[in-house]
Structure I
Amino acid sequence: MLDEVRFWIRLQGRRVGGAAVVGVVLATLVAGVATVVTGDAEGTTELLFSLGTLIFGFAMVGWAGSVMAGRGFENLQKHLSTGSQWTERDSRRAMSRIGGFGAGGMIGASLASVVLV
């Protein structure tokens with residue numbers, strides 16, 4: 001049982017952590033390029049942090065919606081014979097990746113503000 005829990009934690013950590021690393025790198029690079037182009041480091045990092053927050057918030061709402069209504073949507077698809085392969089589990093997995101990316105974007109914007117401002 002403990003090995004299964006450790007495996008699950010490692011898997012989720014890779015999934016969310018990988019997306020967070022992409023968010024950090026992308027936000028940092030965009031902040032640097034946008035600062036060179038506009039000359040406004042503070043405004044750029046504030047905008048990037050806000051976008052990261054928006055993405056993270058969307059993912060949290062989407063994840064909660066998947067948990068609350070996921071089974072209902074799965075049953076509706078079976079009843080209507082839509083042929084869709086959408087599942088609650090896939091939706092939660094996608095939202096965790098999107099949330100990791102948004103959190104990484106917030107971290108990247110914060111790091112860039114320390115360096116650029």
Structure II
Amino acid sequence: MSAMEHKLGTQLATGATASPVPKTHTQTARRSAGGELRIIHDETGADLSVYVTDPHSEQSFEAVMEADAPDKEIGDVVSVGSTNYVVTQWDVAESGEDVKRVSIGLRSVDISGSGTTTNP
């Protein structure tokens with residue numbers, strides 16, 4: 001598919017965000033804000049305050065894979081700039097009549113480190 005060219009009217013965003021997972025090429029992408037919204041009410045039931053617990057961002061991609069693309073595991077870390085994401089979904093679809101496609105889910109975390117644990 002060729003790039004869209006704006007001709008008239010309000011210019012709109014086009015295209016899809018590139019997957020940050022090496023050797024995958026985005027076909028479609030989604031971004032969303034995550035967390036649990038809590039509205040606190042006063043004694044009369046009127047809205048008093050709004051809190052969000054576990055605020056985070058989520059990204060998902062449908063992508064095609066290069067032949068030597070390694071599979072990811074749930075919990076693997078992917079960095080996007082200075083933000084770390086963990087893999088929440090890795091679902092590869094294979095077909096004898098098409099290229100391999102992968103559905104990727106990522107969730108932001110504010111933990112840094114190697115991801116290894118040691119037992120005393």
Structure III
Amino acid sequence: MKSITFLLIAIAACATVWFVSILKPVSTGAFVFFTTWLTFPYLFMSAALISLQRKGSASFHWYVVAVIVSAGGILFLADIIYWHPNAQGAIAVLMTPILQGGALAFLLPVVWWVSRNART
């Protein structure tokens with residue numbers, strides 16, 4: 001599960017970079033900014049999972065949350081860019097990492113509770 005999760009996170013990060021290139025930023029600096037901002041959640045989740053692995057406390061549930069949040073970010077960007085484009089899409093693209101952080105903040109206590117109760 002570990003390697004599959006990291007592979008899916010990497011695919012989601014690459015898809016995010018591809019979405020940024022589709023948005024055609026006006027400069028290289030804008031491309032770097034958007035890429036850095038939009039891939040931050042994937043880097044954070046990867047670092048958190050590696051840290052949990054080293055401590056020996058990374059359960060199956062943590063990997064599932066990382067995959068859900070990664071897939072949710074890609075689906076949200078696809079919705080904004082392809083399925084329902086509108087004038088507010090630029091703001092929504094910039095909100096994607098914040099929404100992913102909110103999903104993590106919501107799902108992590110739920111996963112902690114589930115993993116704690118699954119052991120008893």
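Odds and ends about this structure:
- Among candidates I, II, III, the computation of helix-only ellipticity at 222 nm (-39500 (n - 2.57) for each DSSP H run of 4 or more, over all residues; to 500) that gave -33000 used structure I.
- Computed 49 for relative contact order in percent (Cα under 8 Å, 6 or more apart) - originating structure among I, II, III: I
- Looking across I, II, III, the calculation of Cα extents along the principal axes in Å that yields 64, 63, 28 traces back to II.
Values quoted throughout were computed directly from the atomic coordinates according to the rules given, and no laboratory measurement underlies them. Predicted model only: the values in this text are computed from it and were never measured.
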